[in-house]
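Here, each number is a calculation from the coordinates, and none is a lab measurement. If you're wondering where the values come from, they're calculated on a predicted model, not measured in any experiment. Cβ atoms are built from the backbone, for glycine too; each structure is taken alone.
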Structure 1
Amino acid sequence: MATVTVIGSGAAGLTAALAARLTGASATVYERYEHVGGTTALSGGNAWLPAHHQLDDDTPEAALTYLRALALGDADDDGLRAFAHGARATAEWVERETSLELAPLAYPDYHAEFAGGRPQGGRTLEPQPYRPSPRAARLVRDAPNVTAPITYAELAGGAIDRELLRERQAAGIVTMGRALVAGLLDACLAAGVVVETGRRVRTLPDEGAVVLATGGFERNPQLARAFLRGPVRAPVGAGGAEGDGLRMAMGAGAQLGCMSEAWWCPAISIPGEMLDGGAMYRLILTERARPGSLIVDTAGRRFVDEAQNYNDLGRTMLNFEATSYSLPHARAWLVFDGAYRKRYRVGPLGRRDPDPPWLDRADELGTLAERIGVPPTALESTVEVFNAHAENGEDPDFGRGSFPYDRFMGDLGPLGDGPYYALALHPGCLGTKGGPRTDVDGRVLAAADGAPIPRLHAAGNAAASPFGLGYPGAGATLGQALFQGLRAGTQAAGG
């Protein structure tokens, strides 16, 4: 019987282990922490899997056309083709081999205006509320960024049944990323996969096949400085993303790919919030797209379409300006009015909660500008110009509201009367995209000649992403992880 060692317990690792075991190998998962799930458990749990079995009007050809339209930078066309044509089988496999149920979300593709994109959405699959077994419930890590067992569909619909959430909580039902992890973990345990927690692995085993699924390297300052295109000041994912898999692959002579890229995002920091022993950062999503708000940089000027997908906005925050020899957008603020504050949540802050110290407030825009350190006249002028166009539903400067994803996320409207608020934004990422380059079956390729390195495989954020700069839609990170984990685990077991 073949032996497969999987290092890492997120979606990629658990999928690889389950695939290896079902192919006939013995499989062991090693997780450095006492609980499994990694960044996957902290995520929304959604998987972008185009042309899946619940989507009758989509095709692999349309998905590949779209992926190629996004394929700037270090993209891999063989990987794009394999993913587009294998996504459906991946979704079917998850539902067949686990107890998870997946449901499509009406989430438009992030660039639905491109050829092959879907403005009507449907390519994103969300795990439905899931009750894990007692053992899985004990093993799956917590997600302090998620305050209730709610689904993305319920959040998007706006009608939240508080009693239902209390019933789920009492019954031990989980949603989002924890549901995906729990469902995969239960299937692994039922199939006979051995799960070893509290076991950090830094050297490759001498025997058997190995699947690297340790996540990215954004939490390793040395690796992040060496490879990424800009500073990661707000890593959103799990604390274990320190590049263990990358270092092992480099030591084995692996070819690397997509090393300068990450799944970028704007993020916020709430004083005192901790994650895995370090500062916790929260992704800012719908807050940016609501009427009565805009984003400015250190000059007090807008620099971006606030409602666009978080990956492109996060990347824009790291743009280098040669004339000032600086990253002028790396410090930014979400500015909004009093009506916004009364109507919407902001991160963990409820509408009726008192204003906290980490949220700057002033009755006048000029005073607010002084408090956050931007030129008052610039901020006042920016709001004046923005409002004049927003009154007519227009944004000639950055096109906010002109794209399907923008319109799905929010609405364009002027800032009204004070008080005014400013929330500090930081350039962050959900995880890095770079790692050992693999073939379409997850085998790590050698730097010397491009041939597969014997016994070595990689998946998820521990492997080079085929997408290059692109982020196709909500859940592309996990869609890629599931697809690569399935291929790598099957191949590692000799399938």
Structure 2
Amino acid sequence: MSNRPRGGGGGGVVPSAEPSGTVRLRSRPGACLVLALAVAGCNSVGPRAGSQPQDSTSGGSRRAGLGYDWTRFGWDVGRSDASADPTGITAANVDSLVLQQVALDGTVDASAIYLHGAVVNGGTHDVFFVTTTYGKTLAVDADSGTVLWRYTPSGYAGWAGSYRITTATPVADPDRQYLYAASPDGHIQKLAVNDGHEVWSTAITELPTREKIASALNFFDGHVIATTGGYIGDAPPYQGHVAVLDAAGGALLHVWNSLCSDRAGLIDPTSCPESDSAIWGRAGAVIDSVSGDIFVATGNGLWDGNTYWGDAALELDPDATRLVGNYTPTNTAQLNASDADLGSTSPVLLGGGLVAQGGKDGKIRLLDWKTMQGTTAHQGGETQVVSTPSGNDLFTAPAVLHSGGTTWLFVADNSGTQAWKLSGGRLVSAWQSSSPGTSPVVAGGLLYVYDPGGGLQVYEAETGQAVATLPCGGGHWNSPIVVDGRIALPEGNANQHGTSGTLNIWRLP
């Protein structure tokens, strides 16, 4: 484990003022493009977090009445992917948005985060922050598309262009002065919002050539929470684990291992008799905002309900020191044998003690989590099982909206998009589309779903009425954020191992 400054050796921060072209393409009302490609992740629900009203006396270039943050993947700690903030974008004006495509020196196979009125390089800016697949983190001016600074981790040249990647979305500190980002060397680093300089860098794996940081980072109660999985092909040895770091100083406080769970702390992956059980869903660690408990789901690996927890949905205490609840399907051995990871998506917190858990087997399981409490193994016992939108693998992070006393669940997979209402403790289908998508986002009453074949589809969230298709290029696991009259969506595929990419920014004129 490392907890050291790593600014030397070619790493560190480079200020930039790259010009970026504005493409005046307006959105086209109509149906979304249909193309089946793999996507990613999972989602949950929690109260509003990380949003602050804008001081109307500052930042004159920002639009009146707006000034909110989007500090992490999924918008809140519970990964609801449903913003409660006004966006300024409506069904009536979405087709007036103007697109700027910002060229990046890296592919962002994740989502952006956003801070309004942040102090960067001594000035006040609205800023998008992104992390590329090879660990560069960039601050992009949300108004001009200028790259304000970039952080390059030490050792970048040693893995750039290789299989060693990260698809993790960074997370901002609630103080809005720092953010936390991952890199392919298995480190989490704390970076200053002002200029991108590294405050600390800590390793969360003993074997970064096998253990990958794929999932979005989270932040709660002064802690940074990260998870690990493996690379394509599941080459052993590796174990999925949850790491909890002290945000202030970077100390690795606790590690919970999903295999050899009786052993605390970072372990040498070769020292555990079993491998795999990746925690790689797009949402990674999903946090109950009331209790602080951490929910994760694991991929294929041995399950014995004791110290090996492959293909399981799990609840840990806030420090990740002990198991609080657990679930695995009755056919967990079959899931393991057929590479049908339950943890291809993370647990979804629906409220009222209900959890939805998807998987590679094309099923979404509704669980009464009150019956899954304790360390005793819980196998089976689902309240309801429904198909994913197309019956295919689920790699995305569903969105959860609480509106007018109704709870909505929005799910997209590689061949469809579907909405359910929660009624009487069961999921009831409300509408369905054959348009594929990555992790959906709800903002301002609209549902945004990125087709990785190209195009961002916009729906009326509660009716499913298609409003517009915003043109853009293709991607993989990328997903949008919608905030302050802007949409930010990276494009590109991490598995193509590129060192360039594009950030799409749509703005109200």
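State the single structure among 1, 2 that was used to calculate helix-only ellipticity at 222 nm (-39500 (n - 2.57) for each DSSP H run of 4 or more, over all residues; to 500), giving -9500. Answer by label: 1. Taking mean count of other Cβ atoms within 10 Å over residues 108-115 as the criterion, the top-ranked structure out of 1, 2 is 2, with the highest value.
0.96 is what came out when Cα Rg over 2.2 N^0.38 Å, for residues 252-387 alone was calculated for one structure; which of 1, 2 is it? Only structure 2 yields this read-out.
Which one of 1, 2 has Cα Rg over 2.2 N^0.38 Å, for residues 76-267 alone, as calculated from the coordinates, equal to 1.07? Derived from 2, not from the others. Structures 1, 2 were compared on relative contact order in percent (Cα under 8 Å, 6 or more apart), and the highest value belongs to 1. Consider the structures 1, 2: one of them gives 38, 24, 22 for semi-axes √(5λ) of the Cα gyration tensor in Å as calculated from the coordinates. Say which. The read-out was computed on structure 1.
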